[in-house]
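Every number here is computed from the coordinates shown, using simple stated rules; none is lab data. A quick note: this is a predicted structure, and the numbers were derived from the prediction, not measured. Cβ atoms are built from the backbone, for glycine too; each structure is taken alone.
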Structure P
Amino acid sequence: MSIEKNDVVSISYELSDASGNIVEKPDTPISYLHGGYGGIFPMVEEALHNMEVGYACSISMEPENTFGEYDSELVRVEPRSAFPENVAVGMQFEGGAEGSDDILIYTVTNIAEDKVIVDGNHPLAGMTLNFACTVTAVRPATEEELSHQHAHGPHGHEH
């Protein structure tokens with residue numbers, strides 16, 4: 001069965017940076033709904049279209065095709081009093097970008113006595129990434145998956 005729009009595609013993959021350092025390599029395959037639903041990088045989806053189980057590829061992607069360029073304006077210094085007592089580097093908080101109604105996930109990157117530095121960039125923003133994958137399964141999506149516009153796990157609706 002070749003991969004077409006509205007198929008659920010399972011892949012094993014490895015994501016690495018431009019130097020070959022592995023950034024992510026799940027132990028089990030992931031599944032996504034094929035056909036422009038945003039479940040995987042568009043360049044990967046394009047490379048897998050019309051392919052079959054066993055197909056393998058490696059794609060190098062510039063930041064504009066993954067998590068965008070690093071934006072220094074998304075780094076903010078906030079008063080320490082705005083955070084819970086147990087705030088720690090690595091914690092994440094939702095917040096509004098200055099001058100925008102968009103909600104971002106900010107990661108705490110530094111804590112001083114009276115201030116906290118948070119970064120709204122994705123941790124992989126600004127990086128060239130290599131995505132190597134192998135197609136492990138292809139099946140038609142269920143009506144529920146199509147209505148939800150994402151793949152579900154083997155036991156139904158799982159995220």
Structure Q
Amino acid sequence: MTQRPERLTLDDLPGLVALEREGQSHPWSEALLHEAFVDERAQVWGLKMTDGLKGFAVFYRLPFDAELQAITVAPRMRRQGFATTLLETGIAQANAWGSERLLLEVRASNQAAIDMYRRAGFLRDGVRRGYYDSKEGREDAWLMSLRLAAGKA
């Protein structure tokens with residue numbers, strides 16, 4: 001996948017909302033997505049093709065760390081490297097911010113995402129029991145982190 005991510009703007013919000021609803025069983029609300037565009041600590045990166053937005057990721061700068069708060073790829077575009085490309089963009093941005101770690105949480109059942117994060121060097125730091133709603137009731141969240149260049153000094 002050679003597509004280059006671009007920083008999205010508030011003009012991209014309608015496409016982002018549509019993609020989030022298509023690609024997530026528990027999508028972020030339009031209000032939360034809007035907040036990511038207006039919060040100076042956040043950056044929203046996306047992958048666009050001629051027929052629209054195919055994936056996006058939301059990264060937040062924290063005092064010492066950065067956090068991947070959302071990543072979504074259109075279902076028909078999965079397993080083509082889009083999420084990995086977005087993740088690599090976030091890692092580069094977190095390094096540029098001087099962050100010590102990139103943090104994330106992921107559903108314990110999302111094995112494809114967990115495998116991708118592990119390939120990128122993320123380690124599991126802990127578990128939030130019953131954190132997510134699921135069809136079966138509650139689902140655990142894995143807490144994962146990647147130590148970055150600033151944290152290795």
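Of the structures P, Q, report the one carrying the highest value of relative contact order in percent (Cα under 8 Å, 6 or more apart).
P
Computing distance in nm of label points 7 Å out along Cα→Cβ at positions 14 and 38 for each of P, Q, which one ends up highest? Display every interim value, and only then the final one.
Values: P: 3.1; Q: 1.9.
Comparing P, Q by distance in nm of label points 7 Å out along Cα→Cβ at positions 14 and 38, the maximum is at P.
Have a look at P, Q and say which one yields 19.6 for mean count of other Cβ atoms within 10 Å over residues 6-13, as calculated. Show your work: numbers first, answer last.
Numbers: P: 19.6; Q: 14.1.
The structure behind it is P.
Comparing P, Q, where is FRET efficiency 1/(1 + (r/R0)^6) of positions 54 and 110 (r between Cβ atoms, R0 = 25 Å, to 0.05) highest?
Working: P: 0.00; Q: 0.85.
Ranking P, Q on FRET efficiency 1/(1 + (r/R0)^6) of positions 54 and 110 (r between Cβ atoms, R0 = 25 Å, to 0.05), first place is Q.
Hey, Rg and Dmax of the Cα atoms in Å derived from one of P, Q reads 14.9, 44; which structure?
Values: P: 18.9, 59; Q: 14.9, 44.
Label of the originating structure: Q.
Could you tell me which structure in P, Q was used to calculate helix-only ellipticity at 222 nm (-39500 (n - 2.57) for each DSSP H run of 4 or more, over all residues; to 500) as -2000?
Derived from P, not from the others.
Comparing structures P, Q by distance in nm of label points 7 Å out along Cα→Cβ at positions 30 and 126, which one has the largest value?
Answer by largest value of distance in nm of label points 7 Å out along Cα→Cβ at positions 30 and 126: Q.
Ranked on FRET efficiency 1/(1 + (r/R0)^6) of positions 22 and 62 (r between Cβ atoms, R0 = 25 Å, to 0.05), which label among P, Q comes first with the largest value?
Answer by largest value of FRET efficiency 1/(1 + (r/R0)^6) of positions 22 and 62 (r between Cβ atoms, R0 = 25 Å, to 0.05): P.
Hey, FRET efficiency 1/(1 + (r/R0)^6) of positions 118 and 142 (r between Cβ atoms, R0 = 25 Å, to 0.05) derived from one of P, Q reads 0.05; which structure?
That value comes from structure P.
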